[in-house]
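FYI, it's all coordinate maths here, none of it is from the lab. These figures come from a predicted structure and were not determined experimentally. Cβ atoms are built from the backbone, for glycine too; each structure is taken alone.
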Structure 1
Amino acid sequence: MQILKNFILLIFLFSLSFSDCKLKKSNFCEAKFQKEIIYEQGDKKLLALISNNPDVPRIVLAESIYDRSPYDLISIRESYFNEGVIDSDGNIIVKPEYSSGNLFIYGSMMPVFWLHDFQTSKVYLSRTLLRTFPGKVRVISVIDKEQLIIIEQEDQFAVFDFAGKDLIFLRRGHYSGYEQGMFLIKVGEKYQFLDRNGKVLGNKTFEDAKEFSESLAPVKLKNKWGFFNNNGTWTIQTTFDEAKQFQNDLAAVKVADQWGYIDRNGKFIVEPQFKDAYEFTKGGIAKVLLSKGCQILSKEGALGPKGDYCNIKGSQLISISSEDSEHYVLFDQRNGFVELGEVGESFPNYFSFRQNGKIGLVSPDTGFVISPEYDSVRYNQTDELYILERSGLTDILNSNGSWFLRGTKESIFGCKENICITVDRKTGRKGYIESNLKKITENIFTYADSFSDGLAKVFRDGNWEYIDTTGKTVFKGAYKNSGNFFQGLAWFEQNGKFGYLNRNGKMQIPVEFDTAENFFDSFAIAKKDGRFGLINTKGEFVISPMFEAIERIEPKRYRVQFEKRYGILNLEKCGL
């Protein structure tokens, strides 16, 4: 029995040791590199830095790179005739044998790219070679929601899915669009709609056609326009001289030389009377052209303001301009067209306007209005906050339209971690306030920085110090040239060299670096002896200082420069 107990204990200790070993390995990102040629054909060569750590992929080097990180692909280019594609692990997906005119990457949700060498063409989806075609083809569209790829080859087109399966194979015609399950194809001077199986909708050919919208497509037959449905039958007969697509249940149509609007039954909601007419927005308005200038029209047929130029922003906001003025008008179903005021600055999510010398804000999509009572409006891009000042008071608006803070008497800036810096308008001294207007400190500092990692750097009475979110001093004697805290450490400079302080103000990493940056992902970029590398929180170089430059481009991914070439350092598999 005792032997069995000892055996079980031995197994347990071994498992702990093994787990500890695995843990150490998963946290181990140290790597050293050596340069090697990884591809060579004729005068074409590709260099890489090979890591001695299997969890740190090799760094492929090129004259220029383009990191397509959402796709986990990287375009590399050594010269005009030496371009290829690799993944973030440094694996070669496309050999660097193609000119920049023969390698194309399509900007869709999925990474589709194709290339040709004048004899064959290849189409890839991410790392997978989907199809090979004789001759030269090009991808002209990728329909992500349907997982379809459309290619053209001279006067033919083909459609296949993300698995490489053919839907329509090299059929005569040119692709013109795809909506609601129907391909619009031009064959010679005629148009057809094809379903996903390549069957011609209604067995009909048209003189002209536009894509389906709201289950109807404008089509031209015998020199007149009507609307064909996706069952292959007529919904509205060809009686119009021109027609546009349905949007929000109405379509603009032309009779003689005048435009009006019809409903889905073909009945005129707005009689033809305009020089031109545009689609209705979700907010229920459309721009129409007059014989001179323009006007805004509601779906109910109400005519709004006129101007030399009309521009609908979002779904409800209209800018009307003439030679000497430009103003905003807002439309809503209850109040109709409402004059706001002169056009001001444009911000993300909001536009500003002036009324009687005061500034307001309006959302172009929701119609939400901040009344014009402010003297100034500033946008803090870092925190996505709008800082509005009125009659000696400051309000702060979130980008979602909720108030972050209202009615403080000080000027406000540097909002981080739900805390803002306040500035006395007379003395210029600074303090801190929470979003609920609770004062953390009075305006007692001559310098104040935003909070980071729960600490903020301040200066008062001739001393630099760091305070916590209660306003309490954590430590004094800080350095003038020091940074914010990130992951428990802040860089500082002493006699031209850099090190790091911990949250108690003690030196955790000695001053031995030429430059040092903030910690992210447990790494910091540091420079030593004229070269850049990555250090851990102990100050040890996990990536030795061998690079001419390092730039963090996203978590655990760095753009590096080595011997005037560029590559991507990928630490995603190091398991921090």
Structure 2
Amino acid sequence: MILAKNTFQNCIVYCGVPCGTINHLGTLSAEEKLDYNKLKKDIKVWMTSGNLSQEPVVNIIYVPIFIALLNKDLFVTPPFGDLMPSLDTNIPKDTFVKLNFLAYSFYNLFDSIGAKLDIYSLGNLSDHLAKNLEDYISSINHKSHLSETSEIGVSLILIDRTLDLCTPTSNNMESFLAKILRTFPHLPHHDNDVAINMSLLFGSVTEVLKSYEIPGCLASMEDEMMDLLISQKGKRLLNTVNQFLNDITLAKGSPKLRTPTRISGHSLEKLLSKIQSTNSIDSMTIHTEKLQCILAIIEASISQKADQIELLTSLEKLALQNLSVSRESSSILVQLSNIIRTRILRGLDVENLLALLIHVYSLAGTQIRFSTQQERRLEESIADAIFEDFQILKENPLMNTKSAYQRSLLLLVAFVILGGDDVAVAQETSCNIAARILNTLRLIAEQRLILQDYRFCMLKPSSQEATRYISILEQVTKDIFSVDMNRELRDLHKKSSSFISAGFNLILRGKTKRHPRDNPYILIYVVGGITAEEAKVIQEVVSAHSNEKSPHIILAGSRLLNPLDIVDKMFFS
């Protein structure tokens, strides 16, 4: 419309997607797909509608805008946020297409900075992504890339999320950002941001205007604040919020706020209400960016979900202790079956308990096999819980937000009603869903079976320490910094750009394999997403091993995850 309603002789479009993506209907010829030719033709048609005296000039420049920086050492790739490795070796066709676009985007990113890549992969989908990227490098580079800029050595390590589903299903809140992601719903149409209720600042809206209410978010947060959210627990952040509120007050010429004897979420909520009551909306909007972050911290601190999360965390610890001590004779599934049956009394819901089950099965891996009797009892408990939720949803179908689990139940409700309201059908379907969930859990437990060094996540660091959970990401990062320079990282598959170059390397260097640490920069990308907790742990590992010779490590992933995201992906997508 802008082009059609105005008169432009020249038009330059910066496009964030490769030219191949515009062929979503599969109708374009090979020539039209190249260099955005079809899009150029369309733009020229729009421009010439303004009766130009001469042929318009259109240039479309591809810029690989597919990353979103969270801080200088952490980023996500929103266009590929829904990528998740499958639990079997079959890769759906649409995943292959997305994988190809991701590889091409990575190629353009690294090419633009003059990076020379060593590519490593861990997991089936990561292997395919590494191969696609290597194919782009070898085919495009050899044909047309004659860069005169000095190359930057980068080790790219690609890891499948499904190899370790313990971390993203954990309720560990060592990172306050994890608490925020766990407390708030997603910002509509966004995977990496949250929707913050702003009514404490600007008052509640009437029911008529409810649909027009705009939530706050964290998108405009400063890097320093993001660093604090990732690395800190609640106490220091609450002190920071108290300082922010004082700064806002002093900026308006008001007297300094009295610091509470004990700074808590509730005391800060009162301070914020006091500021709101004595200032106009116009004066408050000046500090909107900072106030959104303040509200997120306060609301996460006083959330009603805190008790539920605390209980789930204690159940995680119970599971780890039970599995590490009892091993094959573990009764953890019996205990979880009982908890599922009494979940309403405990203030728990099915989705969070499913996340806990994913955590337990991924933690156990192939180290521990659960008995058929225990699994049968667990399956019955899940089926009964699903049927109970079905009945509740049938009686109270109106809900503001619907998760993938709730949407599945709503479909079941509609199906049963259309079938004559046959309760037996609902019970049978609940049993089928429960059986599918158990099969999925067994597949989750087998994901690390192909690995040699990273098969286990329950590890005993030393004889003096108790068994604890150590994520694959933490293990890989520690091994990169290991003092044993000759240790081969057997599970990391190194991609060679060609058999010829691989042969030359073998002749010139003997059998010595390159190590990720050989490059000054290491990018670890998790296909399927990362958690705030992982960002904190990797930051601590890097800090503990940092010296002037250490490589610079950057962590990235498809998206930011919380436990319920994994439940949706594993069971209901």
Structure 3
Amino acid sequence: MLKTTKTTGGSRLLRANLLQPLKDIQTINTRLDCLDELVSNEELFFGLTQGLRKFPKESDKVLCHFCFKPKKVTDEVLKPANGRKSQLLISDIIVLKTALDAIPFLSKVLKGANSFLLKNIYQTICENPKYESMRKRIGEVIDEDVIHSRAPFVACTQQCFAIKPGIDGLLDVARRSFCDTSEAIHNLATKYREEFTLPNLKIPYNNRLGFYFIIPLRDITEKLPNKFIQVVRHGKNVHCSSFELASLNVRNKSAAAECFLRTELCLEGLISEIREDIRILTMLAEVLCLLDMIVNSFAYTISTKPVDRYTRPEFTGDGPMAINAGRHPILESLHTDFVPNNIFLSEASNMVLVMGPNMSGKSTYLQQICLIVILAQVGCYVPAQFASLRVVDRIFTRIGTGDNVENNSSTFMTEMKETAFIMQNVSSRSLVVVDELGRATSSSDGLAIAWSCCEHLLSLKGYTVFATHMEGLSELATMYPNVKVLHFEVDLRNGLLDFKFRLKDGVRRVPHYGLLLARVAGLPTSVIDTATSITSRITEQEMVRMDANCVQYQPLRMAYQAAQRLICLKYSNQGDD
């Protein structure tokens, strides 16, 4: 969804931010302020989009190459085996020139920006005279018409003619030889088209093979003439060469290699000067990555959604987590009728138990909460009508099932190892998300483990969302007032479950929903009837015990509800009146 960055550096920064979101509220709000301006100012957004296109995709990688001091150009370095190194160095200089040439346009776009982040970028990059000074110094050596290209032969030609003419006589001679052999190769192709009646013969170029022929199969009526060698079929075409082309290729590559080596000699002094101001290049690389992530990923993603579908999250130091009409950012793009749901966690209500039948939406709801928190803490808008969050230091999840054969762990052992890790590392500012803990062992042991884990998490004051099928866990809400029970609404119609995917307060027991799903799956009727008889007797005994607990802990729950309202008022945006 967010992978719409245009540069490799922007993609890496986006991935790093998603894996390790920000924890500083001021930095998060600075990004959100920038995003506010981009969303509200279309001219600025499209201007930055256009400006970033002018920078080469690999700018950040190339700019950082100059941090490493190259070897001194000696006779050893001038051997043909090192020609590729010279070619890469020239390419880096061309990329640097292209990037510096794009700064004036970026400066023009950012001049009227109001957000702190964009103004700071303008002052740091666009108003820094060192960039213009470096650009002029490069312009004294590099031809002004040279541009960065990804097409192999165009890139090779640009590298050969990167240095202005007249600076090195031997370089000018090598260029002349390169042009002559290139022209001879194209003349040879024209000759073969006429001689062998091959009007669609093409002569592409790649860095490994040099020039070669491509002939469509439809043009070959009989066997190819003996002049063509190394014939290989590729789909609907034939790739081949000839002795004449091979000879010209050798001369062309030799001339190009001589151009590269003479160019490297000319660039030795320029590179030393560039390295003296390497700090401004690393700064430019970081800025380009950040702008690419915010403009081409965050702002672009929001601009492609309907109006008011995404909102700016608010952050409080120790306030509650309140999300109104939150949605799963990925699934909502696949399903237009996605049902939004709320979540509220605070100091007085720091655990939510989510109950409901299989396929009612519990796992999606847990993932939705985690994704909204991550999006908010990287500085992006979130899919909700309203979101007020506190910064979490870590998100712990215990979701999914499956054996781990590599570690010799069963499903239950894997569950316990992951849960143990959570218990050992969770803090009071963590968000813990657990999906059906204890389902991989016996019902009594599973309930006991889930209950004790919930009690331990309650004592740590972190925020916990716990999805479960175990109705016995709902008794936690009668004993601990800071536990809230929610359920996903499901209607029972004609013996079938009608999922609404809406979250409701309290416990709603759908009678024997597991048996209903088993019947739909095709289990024999006799098996279903026997199971129904057994579970009815167990349920009657359990209901009597749970009703007694509700009466016993009711006064304590009412006191906690009053405390929760007072905490909400403390962090509300309302005035003193």
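Before moving on, here are some points about what is shown:
- Looking across 1, 2, 3, the calculation of FRET efficiency 1/(1 + (r/R0)^6) of positions 297 and 393 (r between Cβ atoms, R0 = 30 Å, to 0.05) that yields 0.80 traces back to 3.
- When mean projected area of the Cα convex hull in nm² is computed for each of 1, 2, 3, the largest belongs to: 1
- Given 6 for relative contact order in percent (Cα under 8 Å, 6 or more apart), calculated: source structure among 1, 2, 3: 1
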